[in-house]
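Undergrad: Given below, in the form of structure tokens, are the structures.
Values in this text are rule-based calculations from the coordinates and carry no lab data. Remember, it's a predicted structure, so these values are computed and weren't measured experimentally. Cβ atoms are built from the backbone, for glycine too; each structure is taken alone.
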Structure I
Amino acid sequence: MLVAALKPGTRERVLELIEEQASQKPITRRTGVFLSETEVVFFFEGEGADETVHDILNDPVRSATIEPWLTLFDGPLHRGYEALFIADDAAA
């Protein structure tokens, strides 16, 4: 996961970017964007997820995935780490 605080007044543009990216093929098996009023979280799961996160953090300006978002961030993009994940595989 990658996390960034959002600048005030950017919600409209954030929603536009989410809509644009919804029609694109996921970068990894599962790719998601989670949004709060003040932050955005990018979620990558599956083969290549660690490499994707590493590549974005090493050069976000050259990353087609994150580059359109950079001007919306209020501070640095940073990695979020899983603290707890609970799955009930029997429910599937």
Structure II
Amino acid sequence: MSPRWSVRAVIYGVVSDGKFGCRICMRLGYASEKESPIDRINRKLHKLQAKVGEHGGKPKWMRWRTFDRICAELDKADRAWGLLVTARFGCLIDRM
């Protein structure tokens, strides 16, 4: 039979009311849980662009196969971003 409580490794405290609790008890969430789909794609694009380098060229230490894979992921994420932006703001673009 499982106990009603479980052991948590990290306890958080809220300064304003002096209460302590775990993430579940305090109903704390991660910033990424509140992101919109466009924000998620933007974060993914920035991470991939950081791997490639400043000017989009292959870094000296990176293998060509890895570089080609990252470029393919960049293209896929860029297309997904375009589709999301068009779906979100398409009606505004049509009015212009």
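Undergrad: Given that P(r) over Cα pairs in 5 Å bins from 0, in percent, derived from a single structure, equals 3, 12, 23, 26, 19, 10, 5, 2, 0, which label among I, II identifies that structure?
TA: I
Undergrad: Related question: One of I, II was used to calculate distance in nm of label points 7 Å out along Cα→Cβ at positions 27 and 75, giving 4.6; which?
TA: Only structure II yields this read-out.
Undergrad: Quick check: 20 is what I get for relative contact order in percent (Cα under 8 Å, 6 or more apart), calculated from one of I, II. Which structure matches?
TA: Clearly, the read-out refers to II.
Undergrad: Separate question: Here helix-only ellipticity at 222 nm (-39500 (n - 2.57) for each DSSP H run of 4 or more, over all residues; to 500) was calculated and came to -7000; which of the structures I, II was it taken from?
TA: The read-out comes from structure I.
Undergrad: If we compute distance in nm of label points 7 Å out along Cα→Cβ at positions 19 and 35 for structures I, II, which one ends up with the highest value?
TA: Going through I, II one by one, distance in nm of label points 7 Å out along Cα→Cβ at positions 19 and 35 peaks for structure II.
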